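Each structure below appears as structure tokens.
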Structure P
Amino acid sequence: MKKDKLSRKEREQLQRRAEILQAALELFSQKGYHNVSMHEIAVRAEFAVGTLYKFFKNKEELYKEILMQTAMLFYSALSKALEEKGDEYARVKNFLKTKCKLFMENILSVRLYFSVSGAGVSFNVRRGLETELRSFYDQLIQKLAAVFEKGIQKKIFRPLDPYYLALALDSISNAFLFCWMENPDRHPVDTDLIEEIFFERIYLVHR
């Protein structure tokens, strides 16, 4: 018989692991990755430092796990957005709205990724992680391009290179999101405006 329910101990272990990751994320975001110790993370999570080492062998592993979980969350949610009901125009719009929502809801993880950039003479904390993160990104761009390609075949979009359309939408949305990240009050994210700017030249169906 297949076991499909976690035991109490397993649930407690998952909860502890999640609490450790959240404590690490908060401290990394506040003080910077290189200024945080495993002891500080243990204090924030309200665990003995030995408990941390039962789950993660060092601070680098904690950092990488935070980013991988975030990447997997983005990949899963955005892939699902591209598979929702509706025509290709609706799917692309859903992708855009989902991406902006995820970015803002996970801003601590996003900031963490961009804040650690080779800060060390011979140590790069992202070494070995970039390839995996890049793979998630490339797969999403290919999925988005496939939706554009179908939309072009149905004459919903103009006959432009679907891969570059995917890159263009990603770049425009990133520009808005990074402005928001720097100054949310001055640059609120307006998905309707992003849609208007992007679709103005490619959408063929009468609106």
Structure Q
Amino acid sequence: MVELLAQPRWADAAQALISGCVDLGPRQEGAVALMEAVCVGLGDQLYPAFLRVLTEVNQRGEYAARAAVAQTLMQSLSQGRLPSGSRAAWGAVPSGALRRSLGPIEYLCLAAWPQRGSAELSPAQFQTLAGAVLELMDCDPDARSRYADHLCAVADDPLDGTLPREVRAALRALAERWREHPDASQACAAFVNGLLRARPA
């Protein structure tokens, strides 16, 4: 199994992903296959590292480079190959639980939900990670629109069993706010506020 280095070279990993998407062509099969291979190679346990790499791309990449990565993500989505991480379905017991694949934003949304009393991500951590992914997608208007539509579809699917009702409602609030205004901070705030409203008094 791949293990995370004690001092991960995030900038190098981000540059490698950018170079691959630019050199292979962001809407081409080669770039999609590269991104898929990186994600599969890390595996479920290190999927958060892939999300950290996307964060690094957003922070360090020039606009054109970020747009190339965003376009590759959207091409992956259109082919049903969006880099995803596997998590236990929300209502399942830990041992032998059913696992579901979640794209970057859906994965972070579930991590921010305080299941069984505490969440893996604090609101501030969610804002940082999810905000970076949304800002990255904002570099290409078509990518933002299509991913927002995808998130709305996920939020409206109660039969999937992956996300609890409270998370789906907050996810829809995020997607709708983001679709109306390309402002990642407002979209993330809409999600966090949605979760807060869903908590029992």
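Just so it is clear, none of the values below were taken in a lab; they were calculated from the coordinates. Because the structure is a prediction, the values reported are computed rather than measured. Cβ atoms are built from the backbone, for glycine too; each structure is taken alone.
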Structure responsible for 1.6, with distance in nm of label points 7 Å out along Cα→Cβ at positions 37 and 125 calculated and labels P, Q on offer: P
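Using mean count of other Cβ atoms within 10 Å over residues 13-20, single out the structure from P, Q with the greatest value.
Values: P: 14.6; Q: 18.6.
The maximum falls on structure Q.
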To which of P, Q does the computed value 0.95 (Rg/Rh (Cα atoms, Kirkwood Rh)) belong? Q
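Assign the value 0.80, calculated as FRET efficiency 1/(1 + (r/R0)^6) of positions 61 and 157 (r between Cβ atoms, R0 = 41 Å, to 0.05), to the correct structure from P, Q.
Numbers: P: 0.40; Q: 0.80.
Considering all the candidates, the number was obtained from Q.
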State the single structure among P, Q that was used to calculate FRET efficiency 1/(1 + (r/R0)^6) of positions 149 and 181 (r between Cβ atoms, R0 = 25 Å, to 0.05), giving 0.20. P
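When semi-axes √(5λ) of the Cα gyration tensor in Å, for residues 141-188 alone is computed for each of P, Q, which one produces 28, 10, 7? The partial results should precede the final answer.
On the way: P: 28, 10, 7; Q: 20, 12, 6.
Computing semi-axes √(5λ) of the Cα gyration tensor in Å, for residues 141-188 alone on every structure in P, Q gives 28, 10, 7 only for P.
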One of P, Q was used to compute helix-only ellipticity at 222 nm (-39500 (n - 2.57) for each DSSP H run of 4 or more, over all residues; to 500), and the result was -23000. Which label is that? P
